[in-house]
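Bear in mind these aren't lab numbers, they're just calculated from the coordinates by the rules spelled out. Computed from a predicted structure; not experimentally measured.
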Structure P
Amino acid sequence: MEHYSPLYTAEWGIQQDYINSPVDYTANRYNVMGGLRAYDHYDFMAGMEQLNGHGLNQVFVTPLGTNHAFQGWADLFLVTPKDGIRDVYGSIVGRFMENDSLAVTGTYHAFSDDTGNINYGKEWDFQAEKKFGKHYSMLAKYAYFDNAQGKTGFNSGATDTQRVWVQGNVNF
């Protein structure tokens with residue numbers, strides 16, 4: 001039985017204006033992550049995701065998706081800021097109890113513009129999910145965004161933000 005296995009992701013995407021678009025732009029998205037799974041119960045991961053921005057209406061957009069799962073659960077970056085976003089993150093996942101029925105996750109995010117020069121703030125995310133039998137589970141999430149002592153570059157009105165979710169699931 002192997003006790004360790006690698007975890008990795010490398011992604012790249014590009015968006016460009018199309019034919020006679022009034023906005024002339026090209027924006028890229030990068031996502032790289034490396035990590036390690038230990039004893040099938042613990043995951044340790046670190047990475048960086050970047051969505052480029054070059055001004056208003058010239059950013060990498062995800063119109064059919066949500067950034068909730070990727071750029072912090074405080075949901076402050078559901079739309080890419082005009083200067084883009086760089087998310088440098090680290091995450092730890094632990095699976096416990098019989099059949100790994102309890103999963104606990106902690107993630108730290110450091111957000112900036114796509115050059116790394118404008119500090120957007122940092123965020124801590126925590127989650128616990130407990131499975132009950134084959135069909136039921138409960139999920140609790142907590143997010144805390146620190147707006148860099150009022151120096152947040154993406155939104156002059158941004159404040160420290162906390163969010164809590166509690167969810168019950170029935171799967172068939």
Structure Q
Amino acid sequence: MAGTFSRNGWIVWLTFAIGLLLSVSPLPQFMEILRPLWLALLLAFWALYLPHKIGMVTAFLLGLAEDVLYGTLLGQNALILTLITFLVLSLQQRLRMFPMWQQSLVLLVIFGLAQLVQLWLSALTGNRQPTLALVLPALVSALLWPWVSFGLRGLRRRYKIN
């Protein structure tokens with residue numbers, strides 16, 4: 001099992017690199033407010049299905065990379081992604097048993113809490129954002145969860161990542 005992951009573990013990191021690229025890719029101005037939380041979606045999936053390999057340290061490091069890419073306060077996104085991963089790992093046993101629509105609802109709450117922490121940190125640093133607009137990425141991410149989960153499960157099965 002460990003040899004399989006070490007041989008195909010690069011696929012997990014490739015998905016994280018794609019998630020980082022998607023999170024900073026340019027979008028039209030009217031769609032910018034609806035940008036999904038790509039890295040949070042990917043971290044939630046891999047923490048849900050590979051909790052022994054992907055954890056809070058990975059989330060913190062990816063959050064630091066996202067902070068550097070966004071040019072935000074160093075540690076802001078790292079804190080948020082670590083919080084998301086902690087909540088997913090805490091609920092991991094239950095989440096895996098839920099049907100897809102319930103997983104989406106639980107992730108909507110988790111992503112919504114993360115967005116509230118983002119709003120709180122933005123208020124502390126003086127960069128206020130519109131409050132209602134901050135909830136939309138969590139909603140879009142929760143709606144995208146079934147497709148992201150289905151695609152990554154197929155990738156996981158094809159390359160036998162355990």
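The maximum of relative contact order in percent (Cα under 8 Å, 6 or more apart) over structures P, Q, that is, the highest value, falls on Q. Which one of P, Q has Rg/Rh (Cα atoms, Kirkwood Rh), as calculated from the coordinates, equal to 1.03? Source structure for this number: P. 0 is what came out when helix-only ellipticity at 222 nm (-39500 (n - 2.57) for each DSSP H run of 4 or more, over all residues; to 500) was calculated for one structure; which of P, Q is it? Label of the originating structure: P.
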